[in-house]
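Take a look at these structures.
Rule-based calculations on the coordinates, nothing more; no lab input. Keep in mind it's a predicted model, so treat the numbers as computed, not measured.
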Structure I
Amino acid sequence: MITNSAFVFEGRKDAPVLVLANSLAAAPEMWDAQVEVLKQSYRVLRYSYQGHGDTPSNQELASIESLGADLVELLDQLQVQQFSFVGLSLGGMLGLYLAAKFPARVKALVATNFRPFQIEVTQGQWNDRIAMVKEKGVAAIVDGTADRWLTEGFRKANPAADQMIRQMIARTSAKGFMACAGAVRDYDARKFMSEITCPVLIIGGTHDMAAPVAEFACVREALKGATYLELNAAHLANIECESQYTEAVSQFLKANS
């Protein structure tokens, strides 16, 4: 029986597998533009974290370890041993963890728009968001979250994309948001980044207030061989700089997976 994780697995069945991992409070459609290109060369797996999309909630508090176990279980049941990985925000955090702890399985990693660790101030911000969702539901954080994810100029010029993102956030269950927000709050990649051996591409957004590019310094120090790209975007660089992002990811994966 397949795990409870909801997923979409598409592309040529004989192609190498590529996993795309979402941000917190997002769904597989955040990758629609990339999939149209990537599925020509890869069998692309998109899935939803617990309490997101059609995946049920299964615990009160998630951790990067439990989210990693959920994905590994899904991959095992799909009989996928080796894969490349592209993740954004929480997905990028998860990718670093998997590359460190499952080096024989992760062939190449693209980690995008993520915070490598939290400080006391940002942990407090996550506690505030969790408390707000517990009291008022996910609707209470939709606008504040969406406003951070895209620059104001892009939102105004692309209202359909802005609305898609707000609707995607609003569909997230409160229980799923709170559980996975706890994983983001407690995350610290400094504990395991030195264990990563696969090729890595780090992508940041110049205007990303949710994951400031200045915080990538420790990642670049730990992963001296990693490639770094900064795009003129806020948090969802794959949407705001769609063509540049897709091209960079495609070229990196072609060279390294």
Structure II
Amino acid sequence: MLVQKEFLKKIKDFGLNTYEAKIWTALLSRGVSTAGELSDIANVPRSRSYDVLESLEKKGFIIMKIGKPIKYLVVPPEEVLERVKKRLEEETTSQLTSLDKLKDSDVLDELNLLHTEGISLVDPADITASLKGRDRLYSHMDMMIKDAEESIVLLTTEEGLIRKLSVLSKSLEKAYKKGVKIKIAAPITTKTKKIVDEAKKYAEVRHCDTKGRFCIIDNQQIVFMLMDDLSVHPSYDVGVWVNTPFFSQTLTELFDVLWMKLTPQIKN
């Protein structure tokens, strides 16, 4: 039985490797079969078929039938799907629990110490990074916002404002509660009015028509985007992160000059 490559790729979403996917689909087509038969049907080396079948049995995809020769029975796909979901939920819960325990452990303290000592040896020119993809950009900005101690400056476009506040609003609100001063300059329009009204609970927002996009944290770190967000696919959006107090302070001063000219008005 030949199984199309695209179909096998989808089968791997069940958490199977190539050989496991081939053997399982072969057994699905037969219902019950021996290791040798499945090896021939699925075009999997016989030396590997027993290991693969043992793995499938442990994962709950098949059942080993008592008797000689040893045969294997298939588990209905609907049941397999439920088992896979349950296993993933259990593994995720276990992993999250372990990570939560690390928060209060000596291991995290030692890791933080290593990072602090290591970063002090890095040349400031090396503390830069290219960030490709909007998800990665926002993840990095979210991390920066969580570490903010004094100030956060955001300048963005109409669509950028909607996207950023939908992703970053919780972190921005937490920063505000810590005493961080937040300024946002972006187009205030009928399209953005609702989200701006929410943002005013934790930030000062002023209207600004611009295509530029950047974020400054504590006059020290900057993320600035290089592409027009209206003409680039989210996956290809590109930004640059720089940790440079000198440039950050200069850009903040320029922003403050602009800020004084802005008003919290709606543009119709």
Structure III
Amino acid sequence: MDIIYLNHSAFYVKLENKNILIDYGSMPKRPLNGRLNKGIFDFSIYKSKTNLIGYSSHRHADHFDENLIKQFLQNKIPYILSDETAFSIETYMQDSNFYRILPNSLWEIEGLKIANTGSTDQGGSILFQEQSANYSIYYGADLAVWDDFPEFYEGFSKEFNWLSEVKDQFAPVKVAFLPSGTGDGYQEDPLLDGAMQMINLLKPDLVIPMHGANYPEYYPGFVTAMQKRFGKTKIDTGTFNKYDENMIIDKKFQLYYPEKPGDMIQINMK
């Protein structure tokens, strides 16, 4: 598996049979042309891939780019959106290659098995795996305890409990992507405590923090916060560029983060 960081919450994930573009929004602003190793998804380069799928966790601009989605659909490439029932269905969403998945539901789409939660912001987060794979991936999107308000605790608890009920229908979690801070500069204890809860629930091999555009301190801060919360538990940490799975032994989980857009981490799945 290859995971390429494309800024903020956006990643390009190469699986055995699928290449998935996740939460590549219209924000933050990026050049339209360029390579993945520069943190840029240039549709003209990758549209010919027959195993390409797009996914957005919700309609906010830092996770969603309507113009890019239309390009996917015009080229008959599948696109998946975690959405909410109350939201209007736009004309392009009626395309046969567009999949609108709703909260607290299970899906099988384009060779992917998916559990879609709700969110404490908008849309959802997903636990997914390729049908033939012996591992799954959790993408946390904007499901977090964003601040110390009852609605965030209650909303997170509701989705956490639903996920706990369905996770055993999936293979063990190999990678979990978790939000590490808010979009306006806060890395609050409630959010970090919620991330710890999610790690304890899913027991991933590897944790990757995200949602950090314009706040590069979020990622090393997330590492420090998790080391504090897990105490004496052995956690292997570092940046994508220092990751070497073959040298990691006797650890509960690994926590690695990207330093800049275009950074890639390669995971040996054998």
Exercise. Assuming -13000 is helix-only ellipticity at 222 nm (-39500 (n - 2.57) for each DSSP H run of 4 or more, over all residues; to 500) as calculated from a single structure, say which of I, II, III it is.
Key: I
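For which of I, II, III does Cα extents along the principal axes in Å, calculated from the coordinates, equal 52, 40, 37? Provide the component values of the computation, followed by the final result.
Values: I: 46, 42, 37; II: 85, 50, 32; III: 52, 40, 37.
It was calculated from structure III.
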